[in-house]
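Several structures are given next for inspection.
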Structure I
Amino acid sequence: MSKVLLVHAKGGPPLGHVLSRTAAKAEVHLLALSALPPAVAGSARRLCASVVTPADAHRADLVSLIVARAEAVGADAVLTFSEYAVVAVAEACEALGLAGAGGASALARDKRLMRRTWRQHGLPQPEFRPVDTEADLLAAARALPGPLLLKAAWSAGSTAHQIIRSPHEVPAAWARSRAVMAESAQLGFAELHVAEADAHYVVERIVTGTASDWFDEPGWGDYVSVEGVVTDGVFRPVCLSGRMPTVEPFTERASITPALLAQDAQDRIVDLARRAVDALGLRDCGTHTEIKLGADGEMWLIETAARFGGAMTVPQIEEVFGLDLVGMLVDHLLGRPVAWPERALGPAQARGAAGSLVVLAVDGRGRAWPDRRVWDFGAVSADVALSRGSRLSVVPESSLPDGSAVPVYDPAAGANTMAALCLLSAADARTVLRDFETLVDALPRVLPAARPQEVSV
């Protein structure tokens, strides 16, 4: 039986989903660079031939660690679904002579390199500047028309984002972003391989999105993601996911599959995603490309990742289109034939719809809840009236235990202040969107009030 070394770290699709699909295709050996979520620790040991958690995985030694473990188990393929381990795994695959994202993987990880590459190819994106110091940021703030968005070059989940409206805001924004990156690293949400990744930033001009020119009804966000894969250097789009509007500054609240777009609009978006992925030169990996939608058909690239979308994107695709992307990628990396979609799938091919909602302590307008609440999925499922036929569940490994105080939303920390991740299945994408709006409005009302002893921060 073929052997796969799966490198686990924070982020990506739920580990339980990944493990079960990988184990159906090969003998799995798990290299856990982050602690296993308690909800899947037991099943991981049942599904895996071995589980190794290195006591001391230094960034400088990470590639050699992966290579050594792959050689020890005789791995025929090595893969990861975590943004923070993508580069290390790609370099390990290069050293082992195995299929992987390839030597260009860093271009799909470092936002500075990514944007430089797209600029060289003439692709549409916000005007930007790389920044490594507060002085660099101040110079960029004086040179670029505002408002601007400061991003950590190696971050994920909208962490360390800061809106800068004038140069005098630079010192506070720089200090806050660096502090958030340090806090994220303590939580395990940080690049695992590249030295000093937390010191690299990019600042870009904020472009104005316009969802109404793309969607026939209100409630949709002004950006989408194109989910796909690269096989032997050829980009293969799978489908598009839509969004609800982000929470300031740009924290994602919900992803919905499929995106409810007309076919011509979907085709134009996929074409831009294809050009973006091709420019990066990836070889064998999942892809997740986010695109901002503007007026009169204008679009801007946000970013591309050399891995599948995180949170529940992969399970959503499996439910809606019947495609096991994890298993299909494993088959491809092992040299087996895979029937990828001939073109990106859309609403016409969907069997219902599915979406994932990040529970944040803000209402539908992005305003903070008036008081602290306790996360209790039982109360939510019992007291929120959703559409007939809709099914709501919680993702345990991505959620706080019931009875935990919902964190106060911190705009700079982004998804680090989420309380839970919920999955909703419904008859169509329109219903998912409306049910999510109902859910967001109801949460501060149906969740129990926190008592003083339950609130530690």
Structure II
Amino acid sequence: MTVMRPVTHRQLSQLADDDPQSRYQAMLQGPDAEGREWLARQLRRTEAMADDLPDTPETLSQWADAHAAKVAQEHTAYLQQRAAGEPRRYFANRAQALWFVQQVAPTKLVDGAWLHGTLRHWLDPRFHGLIRTFLEELGDGDPRCNHVLIYQRLLSRLGCAQALPLDPARYLQGALQLALGQHGEDFLPEVIGYNLGYEQPPLHLLITAHELAELGIDAHYFQLHVTIDNAASGHARRALESLRLLMAGEDAQAFYGRVRQGYRLNDLGTDTPSLIAGFDLEAELLAALERKRVYGQCMHSDRCRLQGRTINQWLAEPGGMPGFLRALEAQGWVRHGEDPSHSRFWALIDGPVAAMFGVFNTYEKQLWHDWIAHDWPGVQYRRVAPGQWENELALEQAPDKSHGSPDVDRLIARMCAGCHAQPDGLRATRDYIRATGLAQGGPR
């Protein structure tokens, strides 16, 4: 008998050479020495890329103001188009929105990780802007405000806590953030550049927040980043100030060149509008059925037949799910383009007394619902106000006294991407703030 042994951190790191998913998983387990060279290779990919940054850092403030004005203008045009009756730009249905929330989860679940390495510079006032940005990503240790916890709760409420099998490319941006956070000492200008790009609120964020709420999905996480990243006084403005302070006394041309490379890391991988546009409802439903097929192929009696074949026979055939869908339609189990409640198959899977209750999770049922409804005009969604479903979680305020006076290095280790959203990491964040004096509003 073969004994299965857990994959070690070293083995994960070796597997991760050209696989961003494995690299991501390796770095979540702890410091990854090989991650430095991997990050260097990603930076070399940016050397031939263009960017929209000004040629000299002296005009960055004007550049940021122009970017904010352009986004505001485009968002106003979008809202006017919607008011005039234009359909949603991104999400044709709720299934697509749920799919998107899961596709970007690897990035959202390490939010702020690129700044973790700045924590050890708490005695240097030039780093305080970057550190405060990171602490705010961690919600200052408040479980109601920690960005990763907010996203985890969103996934749970949507019935999407069980991760979809994703294309490894979906892990690229998260892996970059983890690598920058773990190797920030060697790549400080690149960290600053990445931060500069990530913290400029993009148009797609505003549209995403608007349309998710329209579809009855709590958009608090996305709306939070519209407000906290604002260019007037938020993370976007702080990113500019941190660049100015940390570049002083350095070789400005060389430093800024590296900043631009870090900025371009934001453009590696698939951009958000292109990712959303790549959604194919029927293909996602078929993929979900193919995953379920191997578990259900021996679970059905032979009494029920579609097109002369038993359900078990349909499910026993790899790649046979397109024919299965067509058979459901042909035999009248699904009435495509109508209210799903008119379809016999929907009654089998929806509701606490449905014969197939629990076979499909929330996301999979949404795929069925929207595929059956197709272009049926009767689908209605309830708009959810940002933060409407936020849990009132108890906050234990007592500092950690288990080791006497706080050891800042030990606290920093517990504030890494894989730990800070857990109870011990939340407490470490609060203790770090007390130990360093970097409370909200700045050092005091």
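To which of I, II does the computed value 51, 25, 19 (semi-axes √(5λ) of the Cα gyration tensor in Å, for residues 239-430 alone) belong?
The read-out comes from structure II.
If semi-axes √(5λ) of the Cα gyration tensor in Å, for residues 191-294 alone computes to 24, 21, 12, which of I, II did it come from?
Answer for the origin of the read-out: I.
Work out the source of 19.6 here, i.e. which of I, II gives that when mean count of other Cβ atoms within 10 Å over residues 63-70 is computed.
I
If helix-only ellipticity at 222 nm (-39500 (n - 2.57) for each DSSP H run of 4 or more, over all residues; to 500) is computed to be -15500, which of I, II is the source?
II
Hey, distance in nm of label points 7 Å out along Cα→Cβ at positions 215 and 335 derived from one of I, II reads 2.6; which structure?
II
Out of I, II, which one gives 43, 26, 22 for semi-axes √(5λ) of the Cα gyration tensor in Å as computed from the coordinates? Intermediate results must be reported in sequence, preceding the final value.
Working: I: 30, 27, 25; II: 43, 26, 22.
Among I, II, the structure yielding 43, 26, 22 for semi-axes √(5λ) of the Cα gyration tensor in Å is II.
Assuming 21 is relative contact order in percent (Cα under 8 Å, 6 or more apart) as calculated from a single structure, say which of I, II it is.
Values: I: 16; II: 21.
Source structure for this number: II.
Read-outs throughout are calculated quantities, based only on the coordinates presented, and are distinct from any laboratory measurement. Since the model is a prediction, treat every value here as computed from it, not as a measurement. Cβ atoms are built from the backbone, for glycine too; each structure is taken alone.
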